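Below you'll find a set of structures to go through.
Just so it is clear, none of the values below were taken in a lab; they were calculated from the coordinates. Note that the coordinates shown come from a computational prediction; the quantities given were computed from them, not determined experimentally.
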Structure 1
Amino acid sequence: MISQRTTNRIIFFERLLLFLTTVRDRLSYTMDDASQILKSDEKMLSGMLEVMRESTPRLGAKEAAKMAVGSIPRSYGLKLEDKKTVYDFLSGFGSFDCDGEISHCELYISVVNRILSSQREEAAKKSRLYKLLGTFSGIGAGLFFL
């Protein structure tokens, strides 16, 4: 279960990185409205982005970002600081001019890249531990029955 959460966390940040890159590129070429940009076909992100897009006109960016981050399922394995990073991006998105938005996206692309690299290292270390734990449990059970 812990291993699955670690994997889900990596996948979430890979998808977030792809989304941020797409947003940056769309802003560079089309200068779309923020509500049009906050759309994604990605299942892991679409729920959060939909909550953000629908709540922003009623509640404002900060409260909508809080609701959007709160809608992220626990099964994704995000830590508190991960959720804070996503909240910081969403709460600041749409409050700058086009060049500011591009810079905002580039900043969070670098942050997400850093999170991804540390998470991949952690996953590599823990995956060996989980494999050994399973092997030793099997050996222990075999010896117990002998």
Structure 2
Amino acid sequence: MNAADKREVVIWAARSHVGEYLDESDELPLLSTRAGSREWREHEALPTDDAGMCLVCLLADLRASSRNYFPIDSSMKPERLMTVFVERIARPEDSRGEPVARFDIVFETNVASAGVILKGAPRQDVGPVPCAQRDGVWEIMLKFLSVMYSGI
């Protein structure tokens, strides 16, 4: 079996919260959640780390949802400060998994920026990306992920 034939199922979950994450004792109010799974086939253009795989799966989920819904989650309006956690789930019956990414988001009137921490990597800044006042947290995440994975 060559590398192109290797397959696995990536199970992920993303949670968006109101506020800035400062440390593990923070209990931030939950805005919205998304979760899913996708069969993953290794390809030279795709990431091979847990964070990259989960984020590309989230990107695919958000792209698909945005074709059918606007906003993606109409009940969730963006806040000035938001934190999004992304986890890799080990088994379908698990509700929580291992944190692989965190987005510390600042949303202003027409733009959003994020400090992104991926498991095993230094913090990176993404943005600013243009936003409309009617964009929700998942539209903003779609914009960040589209910038981060522009080749996909």
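With Rg and Dmax of the Cα atoms in Å, for residues 19-66 alone derived from the coordinates and found to be 14.3, 39, which of 1, 2 does the value describe? Source structure for this number: 2. When volume of the Cα convex hull per residue in Å³ is calculated for each of structures 1, 2, structure 2 gives the greatest result.
Out of 1, 2, choose the structure whose coordinates give helix-only ellipticity at 222 nm (-39500 (n - 2.57) for each DSSP H run of 4 or more, over all residues; to 500) equal to -6500 when calculated. Derived from 2, not from the others. Computing relative contact order in percent (Cα under 8 Å, 6 or more apart) across structures 1, 2 gives 32 for structure 1.
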